[in-house]
1. Given a computed value of 10 for relative contact order in percent (Cα under 8 Å, 6 or more apart), which structure among I, II does it belong to?
2. Suppose Kirkwood radius over Cα pairs in Å, for residues 202-337 alone works out to 21.2; of I, II, which structure was it derived from?
3. Kindly point out which one of I, II the value 0.90 was derived from, the read-out being FRET efficiency 1/(1 + (r/R0)^6) of positions 66 and 378 (r between Cβ atoms, R0 = 35 Å, to 0.05).
4. I have 4, 19, 23, 18, 15, 12, 6, 2, 1, 0 for P(r) over Cα pairs in 10 Å bins from 0, in percent, calculated from one of the structures I, II. Which structure is it?
5. One of I, II was used to calculate FRET efficiency 1/(1 + (r/R0)^6) of positions 138 and 306 (r between Cβ atoms, R0 = 30 Å, to 0.05), giving 0.00; which?
6. If helix-only ellipticity at 222 nm (-39500 (n - 2.57) for each DSSP H run of 4 or more, over all residues; to 500) computes to -16000, which of I, II did it come from?
7. Which structure, out of I, II, was FRET efficiency 1/(1 + (r/R0)^6) of positions 146 and 266 (r between Cβ atoms, R0 = 30 Å, to 0.05) derived from, given a value of 0.35?
Structure I
Amino acid sequence: MSGVNYTVTELMTATADAIKDRLGGAVWVDGEISGPRESRGHFYFHLVDRDDKGAVTAKVPVALWSRTRTRVDQKLREAGTVRLEEGVKVRIRGPLELWLAGGRLQLSMQDIDPAFTLEALESERERVLAVLRSENLIDRNRALPLSAMPLHIALITADESAAQADFMHSLVESGLPWQVAFIDSKVQGAGAERTIAAALHTAQRMNVDVIALIRGGGSRLDLAVFDHELVARTIATSSLPVFTGIGHEIDTSVADVVAHTANKTPTACAEALIDIAIDVVNRSEVAWSDIAEIATTTIDSERERLARCARHAAIGARTRLTVERHRMTTTTARLSRTIETTTKSEKQNLDLFAARLSAVDPVRTLARGWSITRTTSGTVVRRAADVSRGDTLVTTVADGTITSTATEID
């Protein structure tokens, strides 16, 4: 056999020496933390590169030994915002070493640059904003109409969190009849962007007026999920207005930028909704007050108009009564004269009629010697043909009646 032969140890040692000669010792490496874990005071993870679709294209194991970890943790605490967590982009320093017994390359972490992580977060934030602007999504949710009385709320945050407690306390203290549908969601860490997006989609299927997405304060890294493109895009395209209350006073996330209404804290978010509702209540009370005032003014005006009408009616009635009384007096006098004249005329006619009647009175005629003969049926006998032989006749004379029987009729 030709060439150089190596034992495993010799091969691995030569490889380690080649790496050391090539890299010259410790190097700075940029990448994303994947699969972090702790063991016996040591901290292990992989540093990875990903393509545009999120697939891992390269990775290297990293070990942060306990003897070095104390110094690295101190540096992170001084920075105040960076932690070694899943998905965090970091720039770390250390030698690439070959573990002979394990046959594995490994980067021994000795230092970290927190500023790189913060710059990466800001760079990603600006990239997301640029994409959203290019698609005209920045103001899309803000353009949605908001219910005049948004009492039905879908609340998205971590269950039993301080943010949830503060938000609900403010609503309860307002005394208004809120209806809150709570949706539990991660609000930081690996995969939080997916749970927030899913919660937003769930809220849109509910019968609510508005979505409230809230989270308490935290470091820049804690709030990084609210700069994530998936979260921002889901808010921007939501069919319901989204109110945010994320972080403390100095924090403004991409989620805030694309939301319908951004608030600095969960409490401020609740108060913004309360202010809207109370404004409607106040305007309603003012409207009712205006209506009452208008009604009172109208009633007073109509009462005065009615009084004027009553006065005019009374005057008219008195005038009409006087006219009618005069007319009645005149008519009565005229009627009295007419009755007197008519009575006198009728009395004369009656006297004349009585005289004529007296002249033809049968009693007076009988007294002069005349008589009246009737049949038993009361029929007056005027001629012989009215009587038959054997008929009984009653003859009335001045002082009585004579009954006779017809024996001969000539």
Structure II
Amino acid sequence: MKIVKKILVFASVMALFQACKPVPVSHWFPVTPQEHYERELLKAKLEKTTAGATWFRMSTEVLSDSVFTVAPYQERIFLGDSLPAQAFRITVPEGRKLVITPNRTDADSAALLFIELYKIRQNGKPQRLDYLKEEGSNITYSNTGQDTLLLKLQTGLAQQVTVTISLSTEPTLGFPVAGHSMSSVISYWGAERDAGARSHEGIDIRAKRGTPAVAAQNGFITQVGMNNLGGKIVFLSSLDSPYSLYYAHLDSQLVSSGQRVTSGDTLGLVGNTGNAVTTSPHLHFGIYARGSGAVNPLPFIDNRREKLPGLPAISKWLGDTVTIKKKTILYKTTQLDKSAAIQPLPANAVVRIVGEMAKGYRVQLADGTKGFIPTVPLQRYQAKTDGISKAD
């Protein structure tokens, strides 16, 4: 009899468990501003309304969006009604720090705006890396590999906002020669050496003999020595990235193996030792990724200011459903490259304009397909189309 009672109790508990929808951990222990907001919506049971269900569904669905852009980039994005969330994937050159900056007009300042940055893992699932803090002005992320990122934007329930997203990049390292900049670089990655027998695995930076060669990042010295090619050399390993920095042709070395250094510390003085003895003094600067060899150091230190592509005046069609007056092609990336074509669009095709870029639009088709088209003439679409109209 006791066994029967235990079975009945167990069955009752399992039935109760099956009847209850699992609640995400983020709703019990919210971290981001959006998670805090979601918990309030759930407390008010707004997820059971049509608008609330759409809001929660879109928040998850856009994490699977596959449209791509490459920084530097700028886009004006519409969020609202049946499209409360949008997302796009970003590729960032190795060695660059991504800076994500949102800007919106005073007219939209009262609407909520949630921004979260994800990394797409090898299994295809997103992993959140960072988010825009309540009083924050931007999100930054240093790329130490070949990560594919995803940026998600979402407004509040029953709210509408137009936001301009600027994606810029900065070098992840400081410049390795004191008092110098990119104008002093005299030889680049891949240049021929020894009559084409090998290629240049670094860059050369011209400077007067005795100019300080400085730590481009915090780390520790792993090697101080001499070899036939590099002459007097120093290796610096990073404390927070998988890279080793190589300084060669030094006139003298001023550090020792095992020494901890901080960015800007002098490691040695520029010279022309090794196979550079017949050339003018310069620093050979290289970067080696642990386990994969030399990488181009230029993106890591290129401190020239980037030029963001400008945006046209805000279009009256942003957020609206329109027809295109001439045939075009829908692309997966903002580069509008033929290899990224999704499908052709005939003249009079119906699209919803959900974003504006320098030379085109982000659009959504009636079946939910998203992509980019070049700038083409547009005209108002008279009939309401389910799924993509501005006021669903």
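Read-outs throughout are calculated quantities, based only on the coordinates presented, and are distinct from any laboratory measurement. Every value quoted in this text rests on a predicted model; they were computed, and no experiment measured them. Cβ atoms are built from the backbone, for glycine too; each structure is taken alone.
1. On the way: I: 10; II: 14.
The read-out was computed on structure I.
2. Working: I: 21.2; II: 17.9.
Derived from the structure labelled I.
3. Numbers: I: 0.00; II: 0.90.
This figure was derived from II.
4. Working: I: 4, 13, 14, 11, 8, 6, 4, 4, 3, 3, 3, 4, 5, 5, 4, 3, 3, 2, 1, 0, 0; II: 4, 19, 23, 18, 15, 12, 6, 2, 1, 0.
Of the structures listed, the value fits II.
5. On the way: I: 0.00; II: 1.00.
Only structure I yields this read-out.
6. Values: I: -16000; II: -3500.
Label of the originating structure: I.
7. Details: I: 0.95; II: 0.35.
Source structure: II.
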